[in-house]
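**Student:** Given below, in the form of structure tokens, are the structures.
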Structure P
Amino acid sequence: MPYRLNKVNLRKSILRYLTLFLGLFVIGNGIVFTIHANLGVNPWDVLHIGISNHTGITIGRVIQYVGLLLVAVSYFLKVKIYIGTVLNMIFLGLFVDLVIGWGYVPQPELLWQRIVLYTAGVIIFGFGVAVYISANLGAGPRDSLMLALTRASSLRIGTIRTLMEITAAAIGFFLGGPLGVGTVIFALTIGFFMEMGFAIIGKIKTTASFERIWNGSVRHARGL
């Protein structure tokens, strides 16, 4: 019996880490989609790209350095730092640089194509955030603050995220980052798409297929 419990726990741990990395990779794709759409980047990337343009450091590396700063600030503000927070800080920037380097995300010139690409990027980004948070290994540098503010204020997670994006966009603009119409669209819609992502994941968790993969057994998911 102990061996069975250990085996189940090992399965769950592996799946949680795979879920986290999958979520970060999806987010990385969403970031590159919005960058290549050339309609204005998301609020945090206004800052990231501004720093990158002035220093020559890759966007992914800047994301890592900004993440490190946010982790340090969060630590001093008594926000608990989890393994997922550190992995987010390291791997999100790495995945962004990898996706850019692999070159499979198009850079369209026609306006309607750029709009489609940007819309897809925002949706992908929101879903990716929901995926990696669902791994329950700790929120990333930016989302740790989002979750803390949600608990402290009793506001919806979508509302808190929107307020954070607007604040980041304003700071990034004053630092010389590329603010555009896409930045406003992202700030106003990302919370909604994140909530959609959580809803989809919630539905998936009620299925027998999820139960089979998660526990290695088939029980009626409704009773979980």
Structure Q
Amino acid sequence: MLDIIPVMDLMNGIAVSGKSGNRDSYRSLKTVFSPSPNPYSIAKYLKINGANELYIADLDLIEKKGHNLDSIKMMNSMIPLILDAGIKKSDSFKFFLDFAYKIVVATETIESIEELHRIFDKFPKERIVVSVDIKNNELYSVNDFNLSLDEFKKELIAISPKEIILLDISRVGSEQGINNTLINKFHELKDKLILGGGIRKKDLIVVKNMGIKKILVGTGLHKGEIPLNKNKIF
């Protein structure tokens, strides 16, 4: 069964939404799950409606402009969180384990491939989710790994994470649909993949038939176009 993981971005203490990773244009989130952008309220109703996990990106942490950790810890006590806190180095990974069940190590922010390997050497794989961030069909990193997607895929195969987010940042919030070329490139890792970026309701059956077991959904879910109840989809 395909598991839908709701996405919520946090900034300045509230849930926000935006498009294509352009954080300067993010605004307070309008969602069918709450009359306000209060993160805890939204998380509570997501759980009531059947969410098993919740993906949180703390944009303040990622941008080094503050944090939303108090709210995050409260939510994690209610529903297991997958937290993107903008991890750069292995030294900071342990700190965030106190705030969320799983911590994202994203190509966007991790300092180097060596730091990625150090995290997997030090911590249990069950607590680590690697996010392969893609913009314009290329691996995205602010630290410029100078690696192609195929080269980074070889690194992933060597590390063998339990879960890998395949996130097409160019499609986030766009509802453009899935990137078939990208998915096919990572097909041999499909049992580990969590797919994200622009997913629409009509894509769900296609993704399920590909053998992918988890997806990240933000815009379509918060608009009420994609139900959390999978019995209403399949």
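Every number here is computed from the coordinates shown, using simple stated rules; none is lab data. As the structure is a computational prediction, the values presented were derived from the model and not from experiment. Cβ atoms are built from the backbone, for glycine too; each structure is taken alone.
**Student:** Work out which structure the value 11.2 belongs to, where mean projected area of the Cα convex hull in nm² was derived from one of P, Q.
**Tutor:** Q
**Student:** Say we calculate Kirkwood radius over Cα pairs in Å, for residues 82-161 alone for every structure; which of P, Q gives the highest result?
**Tutor:** Going through P, Q one by one, Kirkwood radius over Cα pairs in Å, for residues 82-161 alone is largest in P.
**Student:** Something else: One of P, Q was used to calculate helix-only ellipticity at 222 nm (-39500 (n - 2.57) for each DSSP H run of 4 or more, over all residues; to 500), giving -27000; which?
**Tutor:** Traced to structure P.
**Student:** With relative contact order in percent (Cα under 8 Å, 6 or more apart) coming out at 32, pick the structure among P, Q it was computed from.
**Tutor:** P
**Student:** Once mean count of other Cβ atoms within 10 Å over residues 50-57 is calculated for every structure in P, Q, which label goes with the largest value?
**Tutor:** Q
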